[in-house]
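Listed after this line are the structures, all set down as structure tokens.
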Structure I
Amino acid sequence: MTKRNKSRQHPSKKIRRQKSLQHQQKQQGLIAIGLYLVLVILMFSGSISPLVAGWYLALGILTYAIYAKDKKAAEQGRWRTPEMTLHLLSVLGGWAGAMLAQSRLRHKTQKPEFRMTYYLTVIINLAGLFYLISGGDFSQL
């Protein structure tokens, strides 16, 4: 559907689409908050260092800011942040910030290849976090 056709949608379809987007944003916000709550719990239980929790928070904020900058650059036709950089930030722990940016800024949501790679970075990062929590021994989980 082109932008022109989207503007001619029946009002009830627009409302349903907007409610669906709001629901998705709420879900993704809860996932991000959930990650940070789990990190705080793990930190207080001694399973991870405060540095690890701080790393995730700092990288999440940085990643969100870089997505916002890239979105603005895309709108203005300026130099863009390479997708590999966005994926690297996600795999290093900024995936929650990326998730919020994709949802709230509606950036990088229409490219299936990008989204698939993004979800792969989330899985890789969480596997690394589980490895860290387990002390390198998955039998302890």
Structure II
Amino acid sequence: MATILVSACLMGCDCRYKGDNCKNEAVVALAKRHTLVPVCPEQLGGLSTPRHPAEICGDKVISNAGKDVTGEYQKGAETALYIAKTVGADAAVLKANSPSCGKDIIYDGTFTGNKTAGNGVTAKVFSEAGIPIFTENEIDALLTFLGE
């Protein structure tokens, strides 16, 4: 049994910027044989739900209202990392494309739906700390990593 940190929106928590979730049944099913620890880095960083959508623009995270929310994203990432270390997380399943949780591909900062190579703030912090990251689209790879 592994301990897996999971983006709370994937578990069905209404914490996305729109106040909804993106529940993923394959992620939820992991709870049958693993310990899942849901976190929302944006909320942990002090952002409200709902909130303006944000995207990474260069080295900053900017909302579509023009507000720099880099500090909140960084605080949320560091808090999520603290939780991951505290619970001894073996891996993380993070929301694809997110400015917090996206792995390898994120929205490009133009708020047009276009994507670009990159990692969200939390994904970057986790990667630097050596925590293996998977998205909801990589559950098979996670299971292989866990030896299942």
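Where a number appears in this text, it was derived from the coordinates with a stated rule and is not lab data. As the structure is a computational prediction, the values presented were derived from the model and not from experiment. Cβ atoms are built from the backbone, for glycine too; each structure is taken alone.
Here Rg and Dmax of the Cα atoms in Å, for residues 52-91 alone was calculated and came to 12.8, 37; which of the structures I, II was it taken from? It must be structure II, since only it matches. Could you figure out which one of I, II the value 122 for volume of the Cα convex hull per residue in Å³ was computed from? Source structure for this number: I. Computed over structures I, II, FRET efficiency 1/(1 + (r/R0)^6) of positions 44 and 68 (r between Cβ atoms, R0 = 25 Å, to 0.05) reaches its largest value in II. Source structure of the calculated read-out (distance in nm of label points 7 Å out along Cα→Cβ at positions 28 and 116, 1.9) within I, II: I.
For which of I, II does helix-only ellipticity at 222 nm (-39500 (n - 2.57) for each DSSP H run of 4 or more, over all residues; to 500), calculated from the coordinates, equal -8000? Among I, II, the structure yielding -8000 for helix-only ellipticity at 222 nm (-39500 (n - 2.57) for each DSSP H run of 4 or more, over all residues; to 500) is II. For which of I, II does distance in nm of label points 7 Å out along Cα→Cβ at positions 108 and 124, calculated from the coordinates, equal 1.3? So the calculation was done on I.
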